[in-house]
1. For which of I, II does distance in nm of label points 7 Å out along Cα→Cβ at positions 3 and 27, calculated from the coordinates, equal 2.8?
2. If Cα Rg over 2.2 N^0.38 Å is calculated from each of I, II, which structure is the one that comes out at 1.39?
3. Here helix-only ellipticity at 222 nm (-39500 (n - 2.57) for each DSSP H run of 4 or more, over all residues; to 500) has been calculated and equals -22000, so which of I, II was it run on?
4. Say we calculate distance in nm of label points 7 Å out along Cα→Cβ at positions 35 and 51 for every structure; which of I, II gives the highest result?
5. Of structures I, II, which gives 20.8 when mean count of other Cβ atoms within 10 Å over residues 11-18 is computed from the coordinates?
6. For the read-out relative contact order in percent (Cα under 8 Å, 6 or more apart), a value of 33 was computed from one structure; give its label from I, II.
Structure I
Amino acid sequence: MLVSETGRGIAIAIVVGSLALHRPNVLQIIGLAIIEEILEVFSTLTERRCLQTLVEPHHASSALVRRSMEGYAKLSLKK
C-alpha cells in the first residue's frame, strides 16, 4: 500500500513539475494518469484487505463502509 501511494505521489509530482516548468507533454500526462489510476486500484484493494485483517469479521463491512464514506466526505468538502 505504501509503495502504490508513493508511486501515485511521484506520478502527480511529475505532472505538476512538468506544468510548472511550462513543458507539458500530453502523452506523458496521459501515461502518468493511467499509472496513477492503476496504483489507486492496488491501494484501494490493499486498504480493504488490511481493514479486513485488523477488524473483527462481524465489524468488517461497517468498517469498509465508514472508510468509504470518509473518502466521499473529503471529496465533497473539496468542491
Structure II
Amino acid sequence: MTRTPITDDVVEQLCDVLEAGLLDDEHNYIGAGFAARDLGHDELAEFVREADAATYHEALERARARKSEGDSRPSE
C-alpha cells in the first residue's frame, strides 16, 4: 500500500474545513470529505478518499499546528 502524501494544500484546506465548523467531530474523516466537497476543496476531498485514518489524523495534527501558529501571530 502506498502512503497518500499530505500536501500543503491538503493541510490548508483542512484548516478551512475546521474553521468553517462543519464537523461535529474533527476526527470524522468521512465527514471531512463531505465538508471538503461542500467547500469546493477537491484536493482535500480526494485525499480523504485515498488516505487511511492514520494519515488523515497526521494531516489533522498539521492543520491544528498551523492554526495555532496563525492564532499566536500578532495582528497587524
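1. Clearly, the read-out refers to I.
2. I
3. II
4. Ranking I, II on distance in nm of label points 7 Å out along Cα→Cβ at positions 35 and 51, first place is I.
5. Derived from II, not from the others.
6. Source structure for this number: I.
Bear in mind these aren't lab numbers, they're just calculated from the coordinates by the rules spelled out. Here the structure is a predicted model, which means the values were calculated and not measured. Cβ atoms are built from the backbone, for glycine too; each structure is taken alone.
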